[in-house]
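Got some structures for you, see below.
No value in this document is a laboratory result; all are computed from the given coordinates. From a predicted model like this one, the values you see are computed outputs, not experimental measurements. Cβ atoms are built from the backbone, for glycine too; each structure is taken alone.
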Structure I
Amino acid sequence: MNIVLLGFMGSGKSEVGKILSRRTGMPLVDTDALVEERAGMSIEDIFRGHGESGFRRLEGEAVLTAARLRRTVVAIGGGAWMDEELRSALGASGHTVYLEASPDTIVERLRGEGGRPLLDVEDPPSRVGELLGQRRGVYELAESVICTDDLTPGEVADYILERLSIPTRSGGRSERVRIETGDPYDVWVGHGSAPDIGATLAQIGLDPGPIHLGTDLTVGHLYADGVERALREAGFEPTVHSIAPGEGSKTFAVARDIVDAILESNPDRGTPVVALGGGVVGDLFGFAGAITLRGLPLVAMPTTLLAQVDSSVGGKVGVNHARGKNLIGSFYQPRAVVADVKTLSTLPRSVFYDGMAEVIKHGFLSGGDYLAFLVDRGDLIRDEDPEALVDVVVGSCRIKASYVARDEREAGARVHLNLGHTAAHALETVTRGAVSHGFAVGYGLRVALRLSVARGYLDDEKRAEAEGILDEWGYARQPGDFRGSPSPRAILEHMASDKKRKGRSLRWVLLRDFGDPVIDGDVSEGEILCALEGS
């Protein structure tokens, strides 16, 4: 549940939001600040260059982004609540709180402040009273109303926490998984562990000094300030680099821009790069770090489940090409991975389920206790219980670590980790990224299970059991279940560019049983089409 703070400018939203964030550990998103970050200019300049209509468009995009987050304190601009669509999205995301203030209080609080385009008039008090009169009735549609005239921001925060029965922040358990490669490193998994990043870097032998922190605009708005502060407290001098969120940023051109920015700081080969974000951020900044000065120390701070259990572990970094995903890249191991499962609490539900597809894949590959845990504790995992999430990430990382230790450069057994990915990558390409990686893998696992039966490896009872687990998490059964209904034939044609092929044959990872994968390079086109169709 989000806490959404609304009200007129000067009502105290930003200050109350900061206090709520500190006390609960929930990140703060101020949509005005998010607009400025995305536009690369101040709100005053946006009004000057694009008018109020241009600002409202950008504000709407920022508010909808914030409304898709979870367990976040959201402070919105004074006018955003007046839009019915935005009001509905914010109301559905959590508890809405109107911070009320009188015109005299507002004018007093804003006295001497610049950058308030709506108050750039001859008589600001009259303008405040006029706007408040227009908006008050809609503001009062919020679930809670607090008059802030005679209260400090701390007292307002106290009232909200008591009203909503929200606990204050506390630390959690931490685990460590060793990745045995040519240069071994650890994955640190914990709940609330991100603030310890400075101590972690010191522990792995990185000296205080210049450091590059890479993130995207959405993740950066949530977590970059805290990580930057922790790095400074440990003696590092961070430079923050932000990219636009999404797969569209994962290009060679963006990687080149990152390399240019790093080189402008005159780094030496000991200057670290920290990648704070999901898979795109990890792959992109990891690739930039790998090719700068023949390799800078890389530390991954994955903030999505998909990145924590998969892309941050194993050293595969790279960017996309027009012919397919991840066709430009290399194997480059990080010095450490710091996975704070607390960051998962802000993910949209669909993004969390993206990661669970890879988790379930690990369960199918390992079988045994881990698969049983995923089935038995499914409700706790869906509820994002902190202990269960630590167990999920630790369990998946141990499974992936066992493959990476045996086959660091994917020349043998590590290919098993591509279970479900042959169909998934083709589906992503056909739909031009409209189907996310995790949901594509969920469908790809079904295709692999059906082929496992068709090729005589797996009995139909085991297939039904496995598909039942996928049903519990809502992964699609057929291409027609996706928007646009991509055709099985189109998916098959795009498999020709799959990196896992050997010569002219695709290498399919199939199952003889849970925990018993097998490679088959002799699957016929007819068998593949039937499996893609779900028949």
Structure II
Amino acid sequence: MPKLLTDILPGVDYTASQPLEGIAIDSVCTDSRRVTAGSLFVCIEGTVADGHAFIATTAAQGAVAIVANRARQATLPQQALPIVWVDDTRKAVGDLAAAFYEHPSRSLTMIGLTGTNGKTTTSFILEAIIREAGSVPGVIGTINYRYGGQEFPAHFTTPEPLELQCLLREMADHGVTHVIMEVSSHALSMHRIRGISFDSVLFTNLTRDHLDFHVDMETYYQAKKLLFSKYLRSNGNGVILVDDDNSTSHPRKSFQRTFESRPRQQSSEEQRSESAKGIGLNAAWNNETETAWGRRLYHEINILGLGHHLLTCGIETDSDITARDCSFSVQKTNAIIMAMGQPLALCSNLVGAFNLKNILGAIGVAIGLGLEPALIARALATPLYVPGRLEAITIVGNQPHPAVFVDYAHTPDALHNVLVTLRQLQPAKLIVVFGCGGDRDPGKRQMMGDIAGRLADTIIITADNSRSESTEAIVAQIEQGVLASGKPMINRLDRSPAGYAIICSRSEAIALAVALAQKSDIVLISGKGHETYQISATGKIFFDDRQEAAKCLSHWSKQGKELERET
């Protein structure tokens, strides 16, 4: 439905090249190829193209007005079309999109999830809880966008503003009551969620990732913090995971001592330097980094005095939401959850301590929204399937076979957590297949190699979306970390219980991992999870770790016998 340009500009700080009264807008576009008659074209300066270069083109296609950066006012040629000058078109398009779609988030209960790891699993948990409460959830996240039985491919974890506001409008119009949104640090830095106020937000953790974009951990943290400081409404609920393996004191009491005494955060250059020397990521420092960010966030948001209601979560900590008497197996997790002092018995098919943290965070959000603990417990008792998140691969038949899992872990902390979880299940041998993505933070590669070398018995280094980089160069960097852990290289045909191999073909790497396993072993295929593609310098092809693993596991089972381990 057309809108008057002047009706969608309130809230935007602008000047105009000519009067704007009476200009009707049929659509708002940032892609010049989508401009049609009646469009408002917003010029975005991207890494590949600059929208300001397409003003004349969009005018010829029927655009009725242009939004441009004020800093370009002196350099752009004069136009017959009205130009709306703003300081930052990325900020402006968020406000314009929200107004054009009539602020759909205002009629929805908005839940925002941020953090390096755990957002996707937590979104599935919350979706089950909200559905159990009789409400209608919609989800915007890494795997897909979904509501009302419909699923749409996710181009970004958090969509660009125009797609996001259009999606929220569709959800609101189709009876969705609660929207669970994964909010990425990229989205926060690039103002994609402008025009939205959240009723509840969750911080899961902060560990090394995206440093190719954010440069350092401090910048990464400041981006995540925006969800609490800028986008949580004044009386909204904030939930923060604050687990601390070294202390059981409450963050309200222990933050100052613990955070100020933690090691200085290294710059990305220092981390790369240490990595080049073969120094791997120290597990204790990794855990301390994660816990310190959560406590720091609690402290900084609390002292801002914005009227937020803050809840803390953690395993075996003096938090508002805690877990006690925890036990883990390859099939389930059991624990007693203390939610605001009220006990809640948990039996979940989600495996491992890191998934228990995700459950605690979801419980915190649900409690903050006023849902009853008994209702939450019923939802958590229902089996949950989260694609590519420690997903067990099953095959037809009862033939005993190794346990094979596919997981999305592609950061040092995530790989550490999933390997620790699987190690706690006491397999005879733990085998891991993983690689690292190209054109992304190279500093984490040796760290992940070191982690795999210390926590797994057999490591097979392989390709993982190498993009424009050489797969051989990436795996060589990972290998340096594995070597630092003391693992030797093994022959592919060797049945040695400890060592590593390099196989650049991911399908061959998965096949070898399964072939090396015996029925009492666990195989982890890590890094890609739900993804169904492989990207290399030659392009994008279909590839699904789950399909490859199932095929190899079926072949293993048909052999009808275990492979003997050489001694």
Structure III
Amino acid sequence: MIAFNAVTKQQGSKILFSNASFQINPGEKIGLVGPNGAGKTTVFRLLMNEESVDQGAVSRPEKIRIGYFSQNIEEMKGRSVLEEVLSAGNLADLTSEISRLEERLQDPNLGEDEMMTVVERYGDLQAQFEAVGGYNLESRAKEILGGLGFSNEDMLLDVGRFSGGWKMRVSLSKILLLMPDVLLMDEPTNHLDVESIVWLESWLQNYKGSLLMTSHDRDFMNRLVTKIVEVANKTVTVYGGNYDFYYKEKAIRREQLIAAASRQEDMLAKEEEFIARFAARASHAAQVQSRVKKLDKIDRIEIPPEDRAMTFEWPEPPRGGEEVVKFEGLGKVWKLDDGREKNVFSNATGLVKRMDRVAVVGVNGAGKSTLLKIITGQTEATAGVCKMGPSIQFGYFSQNSLDLLDPKKTILQEVEGRVPNATMGFIKNLLGSFLFSGEEVEKKISVLSGGEKSRVLLACILSHPVNFLVLDEPTNHLDIKSREVLLNAIKTFPGTVMMVSHDRFFLREITTKVFEIDKNQLNIVEGDYAYYQEFKAARS
């Protein structure tokens, strides 16, 4: 269907990939993976014809419909959420032209040749209209918006009133509504809660077209894709299977490559020893020359460098009490801009014990972050009491905390300011474990990506010995490898963890207790995340 044929693409002086080839076949679901900066977004842009190749070709059928969901969303305001979604792909223009052609077909003065031209055009437009489900467009738009978390009331509100994360959902809804032949999706699960991720997963499983996507959600990838295209080390490599298969197969291929390189090295050493030993002997001149030519023709096996990964070493925390956090009759009411009040939750009672791994779950807007803010003193409860146990020292991470980083400071200055008594050696080692080394520590906060800011903030938390980690979406902006490093670090953390995350793999691996906020109430499930999922399924 769509083919990358021996494509070479350069960005400035940097070669992203050379002689790269892969295919997107009809109905195929493919995961696009690779380290940041390797060229994944460029692959999307080449497929969309937004950039051109330096060598090779990207071939695609002439009338193929491609939908591209990226993290860059257009300005949206002045229309309701539903109207904005229905504006996707100039469907209004399509409807208008169909109506205009219908009127022309009624014209008795229309000549035979002109009639044939109008009929042909009318047929093409009707086919397009049917392909996007034009006859039941509004009901499908409502279904998609509902699946992505919008209530019927939300759909009628001006889209300009919503945050960037909710506008991202509107943008995603527009792409899904168009039902293209090929979907290109760059991190579609960002800003989605677990319920919306599960809905999108089901939608894509039933989608008949082809899919090429990037995602940092391991479960999402595993449940959908049957092929992996990796962009790394200036090349593109194809693996048949889901993400877990790719992860294992890549390690096997690397071991085989190292073994082949070792054998080649031994062979080269022997040949070079022969050449050095007999180079001066006229009787061996022909053999020496033959071996020199042989060595010149050999392609030397190169072992690509392994991706750098974060490393965590927890400072020894103070021993805290058995009861880390206890709250009773807790309630929170937010005052809205229009003067109305919103009840977030009420009469919440719970206990977090030493070494618990608590997952706080619920749909977006349920009050998960609010509960963590009350526990860490970022906001006050409207009712009830919340007490932290004796000798508890907490580290708090949230997406809002990223805004507290000073954009004018360098990475080094930011961390140094938070641990004024630490030595420069300690700070640089700490930053090195979070992949900031050499000149990188002099980067200004203002130029960092979301993932880089997250790593700076995690470094700041680790700079102090804490025995209670409170984490609100720590995996946002982190790639799969960084998420796995963080996951393993949390597993070995010698303290208590309370966390909000939409990464199901992450939650399954660490959770020992679940706090669910549902319909303004807190439900406590004693058990891991897998048990909670079974409990929830049985309840519904």
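Worth pointing out:
- Among candidates I, II, III, the computation of mean projected area of the Cα convex hull in nm² that gave 27.3 used structure II.
- Test item: distance in nm of label points 7 Å out along Cα→Cβ at positions 137 and 409 calculated as 5.1, pick one of I, II, III: III
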